[in-house]
Structure 1
Amino acid sequence: MDAQVLVAVDIPLVGDERHKNWAKVVENVDTSKSSGWAFDGPFVAAGGIQDVPAGSVLLVYGERGSRAKPQSAARVYTVNADATLTLEAEAKGQAWARTIRDPIERLLGMERERLDLSRLPDQALADELIARGWKVEER
């Protein structure tokens, strides 16, 4: 059984208290999504002390500005064993989730699935490359 070491971390508030704010310990990334729903893991309260696993990836989201046009911001941290946070990435605007998705994948050690072309016939691969403007010669 793996015992996680929990550390008491002050989870920052990225946005304005009047708007949406949340934090999540990210355990997995769904690469088929480019919104906040791409990040799987338990939520933790933002703007106070929370017990989170050391070494985990923490995503903090917040909004600020007017109620009619709030501006989104997100930060990604690594939780250190000494209860500090290391800023790894940040993004603003509507594309915040897609912007930080790749850095979170790297932090989690996720490797993208490689496309296996070994089962395709050589001629099919050559035809596709030629159609894309490549010059193909057999060795």
Structure 2
Amino acid sequence: MDDDGVKLIKPGQKYVGAQGVTYSAGVSRKTAGAEKVCMNVLPMAPGVRSKPHIHKNIETIAYMLEGECTLFHGQNLETQTLVKKGEQIFIPENVPHSPYNLSKKECVWVVVHSSGDDQDELIAMPELEYILEEY
């Protein structure tokens, strides 16, 4: 039988991204050979936030599967958008952002990037950390 490239990804694999949060690995270059898209699940306990970062020339779509979470975004993380269960948010390429679970319950994101790996062209922005420390 020929290998047509279809891959089933089962739950269980986890990794810590450069964003500073732990993902449940999904479809990516590493797990399935994907080159143009990847998808991971990101559970975030209350108080957890990612490091501020951008995805250089990569678009992001995130769906809130459970709970709610605040996305800080903009050149100086000056904008806050509360994303609730069932809502999706689009983050254009090169926009600084950081999800921060300010709620009292866990939230779970499904995150899609227009690249084969969510770590591709990820650029940390430690100079913006102080903004999130106020919360």
Taking distance in nm of label points 7 Å out along Cα→Cβ at positions 36 and 52 from the coordinates of each of 1, 2, which one would give 3.4? 2
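Which structure, out of 1, 2, was helix-only ellipticity at 222 nm (-39500 (n - 2.57) for each DSSP H run of 4 or more, over all residues; to 500) derived from, given a value of -1000?
Details: 1: -5000; 2: -1000.
Working through the options, I get structure 2.
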Which of 1, 2 leads on relative contact order in percent (Cα under 8 Å, 6 or more apart), largest value: 2
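Only the coordinates and a few stated rules stand behind these numbers; no lab work does. Computed from a predicted model, the values in this text were never measured in an experiment. Cβ atoms are built from the backbone, for glycine too; each structure is taken alone.
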